[in-house]
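The next part holds the structures, each set out as structure tokens.
Values in this text are rule-based calculations from the coordinates and carry no lab data. Predicted model, so just to flag it, every value in this text is computed and none were measured. Cβ atoms are built from the backbone, for glycine too; each structure is taken alone.
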Structure P
Amino acid sequence: MARIPYRSKADLKPDDQVLLAREINLNRALVNSPGAARAFSRLGGYIRNQSLLDGRLRELAILQVGYVARSAYEYSHHIKIGREFGVSDADIRALAAETRGEASELEPLARAVLKAARQMAADEPVDDGTFALLRSELGDEHLTDLVVTIAFYGGVVRLLATLGIDVEPEYAGYLEEFPLPR
């Protein structure tokens, strides 16, 4: 249950109503501080719409952060978003297997992205071997975008948990299809 109120466009000044272009619970809570909502959406918008990092790899990293944090909100939302960027059901099952330390059919770059996301989500630095592989495959710009993405979503899952943001009913099916670990 949310710890702060969910706002609607009617609660906002006309100039702030654009902040609820997507009326999801996260945005409805963030608009309690329109300035913070704007700042949050700038970096989130860069990650999703301007970064040149491959969308599938980006979404796998975000899903991994949500999975490790057991963030039902983040995980369910990014299953839906991830599918729009080429994340398959097999990819999501492989993410769970990789997290358990089991082998998967993922390509080496995707496995390295997931490992980096797990390490960062556990407040560890990415190990040298994984970092070197990511750097050789992605280059400095895309690697930096990947690290920024993982760090940003590490903050997002903490924000979601602290504010108690509820998963909208239309996303519940994703959690049934791909449950989080207990």
Structure Q
Amino acid sequence: MLAACNSTPHEFHLTDVTGSQSKLALFKTPTAAGKTLTAEALRGKIVALYFGYTHCPDICPTTLAKLQAVMQRLDGAADDLQVVFVTVDPKRDTPAVLERYIHSFNPRFIALRPDPKALSKLMSRYHLTYSYGKPNALGNYSVNHTSTLLIFDQTGQMRLIGRHDDNPKEIADDIAYLINHRG
């Protein structure tokens, strides 16, 4: 019994926001495959939620590659993690483009394509920002957005916030802890 009193709590590598009032909400956003995904459908899984776009030259693909590395590190426990990528550029990120893009990282990852109103609502809910650059002569533009990784526990409660430069081992360690210590 004394050993339990002396056990040290897990120190998360990512930012621990346990106790925040933020719950997972997706507002019935359509997936790239054309289905509707709700937060309730993800209950029982750890959810890694990331907002980005397919034309991103660096941060978005790097983050998704890291999340694939996290899945590999989790091995058999990877079934308890669902990665959800939400496009902040639904104009260019058509369902076909999103499906091809997200599945190039992992076929189990899910891509969401909210309409502009739902996107604004989602970004506001999680205190994230995005904006579009001025189109060039070819119509191409950049998208500035918050590159924050949000981690929700099995009950849909936000538990961790990650950054694009966190390393996969530390992300996997934190997620493994959440998997093994249900919220």
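Among P, Q, considering only mean count of other Cβ atoms within 10 Å over residues 84-91, which has the greatest calculated value?
Q
With Cα Rg over 2.2 N^0.38 Å, for residues 76-163 alone as the yardstick, tell me which of P, Q scores highest.
The structure with the largest value is Q.
For which of the structures P, Q does the calculation of helix-only ellipticity at 222 nm (-39500 (n - 2.57) for each DSSP H run of 4 or more, over all residues; to 500) return -9000? It would help to have the intermediate numbers written out before the result.
Working: P: -20000; Q: -9000.
Working through the options, I get structure Q.
Distance in nm of label points 7 Å out along Cα→Cβ at positions 20 and 68 computed as 3.5: which structure among P, Q? Mind showing how you got there, number by number?
Numbers: P: 3.5; Q: 2.7.
Corresponding structure: P.
Quick check for you: by distance in nm of label points 7 Å out along Cα→Cβ at positions 12 and 44, which of P, Q is greatest?
Biggest value here belongs to Q.
Determine which structure produced the value 26.6 for mean count of other Cβ atoms within 10 Å over residues 60-67, calculated from the coordinates; the candidates are P, Q.
Details: P: 26.6; Q: 20.1.
Corresponding structure: P.
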